[in-house]
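Some structures are shown below for you to check.
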Structure 1
């Protein structure tokens, strides 16, 4: 069995046990992504699985990744989504960041984004790096959530 097959089997089994023990109806779709593996949940109870602002998805993702690491130290990260919730949130975040970048280009006045986690900051930095004349900086703080400042080069 390849490492990829092993990861898929362990991840789907781990998430499946969690969801079944909570009595959710669901189907899982597995695919590879840049971090490792992506599990997409489809469920009639999607709103309950997503939670407020994706907090339950984050919890499920954390538990599955911890479970995998306890079985396989070198396990790649598993990303868990439900009904493409994360994709919609990321798209909205990038639209907001690009809109603010346009405002900065027009006015020359730097703008700050709301506090973002490391993954969200990486998305914004990478997206805005493609815009000529725009630079981004993350604030220096110990907080897990940091603000990005968008400014003109």
Structure 2
């Protein structure tokens, strides 16, 4: 009976570990979702800034004559917007690199959880087989005692 108790304790411990790993996976999945939302915001900002720079100044409206001062001002504006877009693009690439690391961490956590789940299932199956054997032994003992009592 002690052996069954030890196996039951092992199964309980493994079950706790699987639940902890599942919680870790869920946390990492939520973190990845937040990071994906941030990536989408970065991308949208880069796209809007690029559109803003391209759509401004005399190059946006061919044939429009501007004074030299206004043309220089428009050029400076475009240059500043393109520089800001480049900064956002750099931030986006850094964020995507961080996301790749987070994705690897998520994959590792998921793999650990799955492996522990398989080990748990094996222990549960072995425990069930042992309980079944013990039950059959008890039934055989009862049947033997009953048969001997009738003899």
Structure 3
């Protein structure tokens, strides 16, 4: 498996992002266009103007995972990890962990000190929460009924 990383956003990434996010089976239908729209906004206005930064992981030249992150306004060194997703065909092969490590490096290079990742508290997202626990994130806040009744928001923090 030949793995490469890139930060350059391409028009073709819009389709790749949609395919990756859809393949996971984790996201609601209304969330998928949001992932694509963030990339579209960055393509249209430039990443530096939108402050949505992207990192793509390719296997043998095919984009199979990506992350989207950015600085949190009015903070010094705090970043949101907006999206991190690996195509279902490549899950469980260490691809996500490699992408996350490179994402942390990129955030640190931009002056980041901590990373916030948010996810749902439903049973469906248990693998996501277990993943964050496994890679060193700590659940530092839980907001009850945030997304809807019975669906809590878990806020995970990773200190760089």
Legend entry - Structures 1, 2, 3, by distance in nm of label points 7 Å out along Cα→Cβ at positions 10 and 106: label with the highest value: 1
Legend entry - Identity of the structure behind -10000 (criterion: helix-only ellipticity at 222 nm (-39500 (n - 2.57) for each DSSP H run of 4 or more, over all residues; to 500), calculated), options 1, 2, 3: 3
Legend entry - Which entry (1, 2, 3) yields the derived value 19 for percent of Cα pairs over 27 Å apart: 3
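Here, each number is a calculation from the coordinates, and none is a lab measurement. These numbers come from a predicted model, not from an experiment. Cβ atoms are built from the backbone, for glycine too; each structure is taken alone.
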